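The data blocks that follow each hold one structure.
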Structure I
Amino acid sequence: QYGLTFTGLSMIDASLAVIVMQLEVPFAVLIAAFVFREQPGWQRLTGMLIAFAGVALIAGQPTLKGQLFAVFLTGSGAMIWAIGQIMVKQLAGAVAPLSLIAWIGCFAGPQMLLGSFLIETGQLDALRYASWIGWGSVVYLGIVMTAIGYGIWYRVLSKHSITQVMPVLLLTPVFTIMTSIVFLGEQPSVDVLVGGVIVIGGVAMIVFSRAVPTNNTSGT
């Protein structure tokens, strides 16, 4: 998933990437509807559409010219990620979140090393000349985002329905903007700020909505 996603992101406009990456949310909701028979209900679906509208406003007007393959790679990564979250949900209660992360790393690490060996070059130079920002990014991604972030995420995912939890990820662009303001000194446009408010409103509509009862009975 990360291989597809990062390769696609390296070939795609940032504004288009913001939208394509959010496909993981509807992918997960649709798969959960088939696997767990979860019914998102009109309020959550409406909130999701509102949040997507905000994301589109944040992204601006991306172009697809010459980027279809990159969109395919990024979208495929989003689909695989969504399937992975469904599998994690199925393991809820059977495997501790941190143990699950550790096992994922054990299996994914060798695959990524092999993939890098086959299709990339200059790995040793990249290690030798990496800046403190590069190493800091590795530490952040490995410890803060993966161990801590995914540990919390998997615990929340095990206790709540996919249709309620997944749409919260639509807040990612909003937090990205806030971080860029604080650390990079960027000044977002009015459209971006309005889009952020719309996303927050849509996600709030999803989070505070009532769950739709699931009919587990079967006819004879």
Structure II
Amino acid sequence: MATGPETSLDLLNKLQNELPKIQVLYVHGNHDIYHEDSTIAYDKLLAFPGNLGRGPILLNEEWVVIGDGGWYDYSLGVSGFTEEEFEVGRCSNFTWPDKLHAHWPEKDKAVTEKYVAKLEQWLKEHRDKKIILVNHFVPFDHFIRIRDEPTWDFFNAMMGSSRFGELAEKYGVKKMIFGHTHSRYHEEYKGIECICNPLGHYPNEWVLDSPKEEIHTAMKIIEI
């Protein structure tokens, strides 16, 4: 959403204040936790009432929204590279920005497992409900674009984790909303309605000239 927790919180609070009759729900992206200590950034973002990292939100007697920002563990990475290379996050003179600006106390795999454990506990507690699972990162390799270009494909390792997809399958999730990749998807995959509808970078990823119209195309209405 933004670079750093303070900017993200300001934007979230402004949005919620402008929409007092609508509860704004949120999970952090990778840029939101850019901080000298990303754990501190994560905790700061929990101050927003609609942050799903605080806990599940019941929509009605049948449906619940469960989510958190998540992270990546290289499980969606292509072959031909070592785990050590992914940990460094550098290819063809480009370094993945998270490696420069996100600072977790653990390695990426351990960070991802913390999110998995937290989400699984909530999924267990609400397995009798119809679940909408929300996560910033890509949950299935089905949604990874392979170009056979090393400078592109290398960074797919930082797109997400198959662990989140495994959770969705294990607990019979009905709908899964994710982002991080700037490609749009809305399809059923493995029995799950998967939705990824990012706004994308301006101007090279925008189709329309009007911000209002482009933002409108990035909105989805989900019926439950």
Practice problem: Tell me which of I, II gives 3.9 when you compute distance in nm of label points 7 Å out along Cα→Cβ at positions 70 and 158. | Solution: I
Practice problem: Assign the value -8500, calculated as helix-only ellipticity at 222 nm (-39500 (n - 2.57) for each DSSP H run of 4 or more, over all residues; to 500), to the correct structure from I, II. | Solution: II
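One of I, II was used to compute relative contact order in percent (Cα under 8 Å, 6 or more apart), and the result was 18. Which label is that?
Details: I: 41; II: 18.
Computed on structure II.
As an exercise: semi-axes √(5λ) of the Cα gyration tensor in Å, calculated from one structure in I, II, equals 30, 24, 17. Which structure is it?
Values: I: 30, 24, 17; II: 26, 21, 19.
It was calculated from structure I.
Read the figures in this text as sums done on the coordinates, not as results from a lab. Note that the structure is a prediction, hence the values are computed from the model and not measured. Cβ atoms are built from the backbone, for glycine too; each structure is taken alone.
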